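K.L.:
Structures are listed in the sections that come next.
What follows draws every value from the coordinates through simple rules; no lab data is involved. What you see is a predicted model, and the numbers here were worked out from it, not measured in a lab. Cβ atoms are built from the backbone, for glycine too; each structure is taken alone.
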Structure P
Amino acid sequence: MSDKIIIDTSIWIEYFKNNTKYVSFIEENLNLENIYIVGPIISELLHGVKTEKEYSMLFQSITAIPYLDCIFEDWIKAGSILFNLKKKGKIIPLTDAIISAVAIRVGASIITLDQHFKDIPEIKLIAG
């Protein structure tokens, strides 16, 4: 197993649209057992489905991906990230702050299309 990678919601959406760039990246890294998921991404993905059938299929897919727990220290780190960005006049969603906090704690990289992750200095980003 190599480095941990958290696939952000924006990339999962492209994957489910069969965007070949992301399908090949995700499939390759799933085979290498590098892909992990966190709670906010699960909720965002499930929230976005349109039918019970899609929900069921997505739920089955999600449960096959290793899950990274959010622990107490992650919430403290997320608050710190949000506070420090706010001092610089930058606001990001709480969900992205907690995803970032978990990634920092476990040493995972994040692949995303969301530009505001670039504002978090400790994040290891993979170009999306």
Structure Q
Amino acid sequence: MNQEETRPQSGRFTCRVIADHQASFPDTLVFAAGDVLSVEERETVWSGWIWCVERGGRGAWVPEGFVERRGDACIALRAYDSIELTVSTGDILEAWEEANGWLWCTDRRGGRGWVPATCVEPYMEP
């Protein structure tokens, strides 16, 4: 059974970091349901993500399912925060949500953010 088969698709689970991840975007994009954003065409290795920009000019990758696209604009279907979580091998995280290969996690120091699912494995406390 591979790692993907053992990971729940939704709901909280504990995981251990198996590969370091350094947050790659210092600025974060935060929006609420109903916010209007523009969409820019950018290439990414992550399928299911689009680059959205708020009226103030701040942009970030957003899961396509979190917005309704309308040409070069989109409407937010839910609240979102693009912050990534920097993690190190061995860290224990709580994963709360999965979106297109990324997990929304919290760490034991109170940090929160998105982490690539490939950087973690399910973990059971001893």
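K.L.:
When relative contact order in percent (Cα under 8 Å, 6 or more apart) is computed for each of P, Q, which one produces 35?
P.N.:
Derived from Q, not from the others.
K.L.:
When you work out mean count of other Cβ atoms within 10 Å over residues 32-39 for each of the structures P, Q, which one comes out largest?
P.N.:
If we compare mean count of other Cβ atoms within 10 Å over residues 32-39 over P, Q, the biggest value is for P.
K.L.:
If mean projected area of the Cα convex hull in nm² computes to 8.3, which of P, Q did it come from?
P.N.:
For mean projected area of the Cα convex hull in nm², the value 8.3 is produced by structure Q.
K.L.:
P, Q: which one has Rg and Dmax of the Cα atoms in Å, for residues 64-103 alone, as calculated, at 11.2, 39?
P.N.:
Of the structures listed, the value fits P.
K.L.:
For helix-only ellipticity at 222 nm (-39500 (n - 2.57) for each DSSP H run of 4 or more, over all residues; to 500), the calculated result is -500, so let me know which of P, Q that is.
P.N.:
That value comes from structure Q.
K.L.:
Something else: Taking FRET efficiency 1/(1 + (r/R0)^6) of positions 56 and 72 (r between Cβ atoms, R0 = 30 Å, to 0.05) as the quantity of interest, name the structure among P, Q where it is greatest.
P.N.:
With respect to FRET efficiency 1/(1 + (r/R0)^6) of positions 56 and 72 (r between Cβ atoms, R0 = 30 Å, to 0.05), the highest-scoring structure among P, Q is Q.
K.L.:
I have 0.9 for distance in nm of label points 7 Å out along Cα→Cβ at positions 40 and 96, calculated from one of the structures P, Q. Which structure is it?
P.N.:
Traced to structure P.
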